[in-house]
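Student: These are the structures in question, set out in turn.
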Structure 1
Amino acid sequence: MEIDPVELSESSERDGHSRLNMWVAITVALLATFMGICKVKDDNIVQNMQQAQADAIDHWNFYQARNIRQEIAQSALAQLSLAPPSSTRDSAVVRYKALAADQAAKKDSLRLQAEQDRANYNALNFRDDQFDLSDTLIALAISLLAMTSLTRKRWLFWIAMVPTVGGFVMGLAGLIGLHIHPDFITGLLS
């Protein structure tokens, strides 16, 4: 029995393509699983962002209501100052001064809460950007891996590892709260 060098070469080539496709399949499966985990966390962050935004709007609305009440009390004080002195006027002045001071204090408290809500939103948005970038990089990696499988070019597999690593790093940063944020890239995309 003779060994055919062409047949041996084709068999070796098929084994190489088979191994490459196996690595592509494993990588895609791992990336899809990681993306799914990140998606759950990202959805929870988005819900918290929506709540923080709603809280900020509520607090700013209450701030405005307190501001209007304070302005009305101060307006009443100005009108009372024009009235002739009397015991009724004096008790009304005391009541409106207390009301204006109370509304000013409550208004300041609401302003601080609204600013804290905005800070919470921004912190959550930072992490949401990490997950968004992770999704984008992993989608790019999966596309490159699909092209690798179709073209059977091993070098394309290694190029696909660049966005794979970037997507994994950004997803991991979002999951565990690392302070990694490529402002330049997110600035371009937003």
Structure 2
Amino acid sequence: MRKLKLQVQMSVDGFVGGPNGELDWMTWDHDDKLIGYINELTDSSDTILLGRKMTDGFVNYWTRVLDNPDSPEYTFAKKMVDMPKVVFSRTLEESQWANTVIAKGDIAEGVRALKEQDGKDMVVYGGAGFVTSLIDHDLIDEYHIFVNPAAIGEGLTIFSPGAKKLNLIASTPYECGVVVNKYQPSNK
């Protein structure tokens, strides 16, 4: 069965975005070892899951990077644009993005069906509400939490109130100040 892996940026005080989704607190100058980790995680997957609210900005950003072959992000952008994407939405009827299909209906049933398909693992980047739904339905198999060296005091979180037991698999600090904590749910 395919795994669903979450890759998410988080502040040291547990937020994935400012109150209005601001990301100005994130560390953008990733060192080579962290970039290597991101590439390994991406290469272990063949499908990206996204919530509707995040998709437009995500796809458009990586598509724009492809307009500049000299960009240091060009090779990664090609992966992001070329990799199949599944967008979960209650409102969209069809996809306006390349390599992207719309999944309607129950999120838990849809993700479980995707996990049963052949292929590599899947990765989810967001958005916050979508990730919260995945966590609440116990659909995340691995958490790759990129803890940024910033505290923002308030903002968006992905964890609903109540205890969520996770097992720490690895914790790796990087030169840029980001610490990646890899967890698995204690029930997996």
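Student: Thinking of 1, 2, which structure, once P(r) over Cα pairs in 10 Å bins from 0, in percent is computed, gives back 9, 21, 17, 14, 11, 10, 7, 5, 3, 2, 1, 0, 0? Show your work: numbers first, answer last.
Tutor: Working: 1: 9, 21, 17, 14, 11, 10, 7, 5, 3, 2, 1, 0, 0; 2: 9, 35, 41, 14, 1.
Only one of 1, 2 returns 9, 21, 17, 14, 11, 10, 7, 5, 3, 2, 1, 0, 0 for P(r) over Cα pairs in 10 Å bins from 0, in percent, namely 1.
Student: Mean count of other Cβ atoms within 10 Å over residues 69-76 was computed and gave 15.9; which structure, 1, 2, did it come from?
Tutor: Values: 1: 15.9; 2: 11.6.
Checking each candidate, the match is 1.
Student: Quick check: -34000 is what I get for helix-only ellipticity at 222 nm (-39500 (n - 2.57) for each DSSP H run of 4 or more, over all residues; to 500), calculated from one of 1, 2. Which structure matches? Please list the in-between numbers first.
Tutor: Working: 1: -34000; 2: -8500.
Only one of 1, 2 returns -34000 for helix-only ellipticity at 222 nm (-39500 (n - 2.57) for each DSSP H run of 4 or more, over all residues; to 500), namely 1.
Student: Comparing relative contact order in percent (Cα under 8 Å, 6 or more apart) across structures 1, 2, which is largest? Display every interim value, and only then the final one.
Tutor: On the way: 1: 28; 2: 37.
Sorting by relative contact order in percent (Cα under 8 Å, 6 or more apart) in descending order puts 2 first.
Student: Upon calculation of FRET efficiency 1/(1 + (r/R0)^6) of positions 125 and 149 (r between Cβ atoms, R0 = 25 Å, to 0.05) from the atomic coordinates, which of the structures 1, 2 produces 0.75?
Tutor: The structure behind it is 2.
Student: When FRET efficiency 1/(1 + (r/R0)^6) of positions 21 and 53 (r between Cβ atoms, R0 = 35 Å, to 0.05) is compared over structures 1, 2, which one is greatest? Please list the in-between numbers first.
Tutor: Values: 1: 0.15; 2: 1.00.
If we compare FRET efficiency 1/(1 + (r/R0)^6) of positions 21 and 53 (r between Cβ atoms, R0 = 35 Å, to 0.05) over 1, 2, the biggest value is for 2.
Readers should treat all values here as calculations from the given coordinates under stated rules, not as data from a laboratory. Bear in mind the structure is a predicted one, so any value in this text is a computation, not a measurement. Cβ atoms are built from the backbone, for glycine too; each structure is taken alone.
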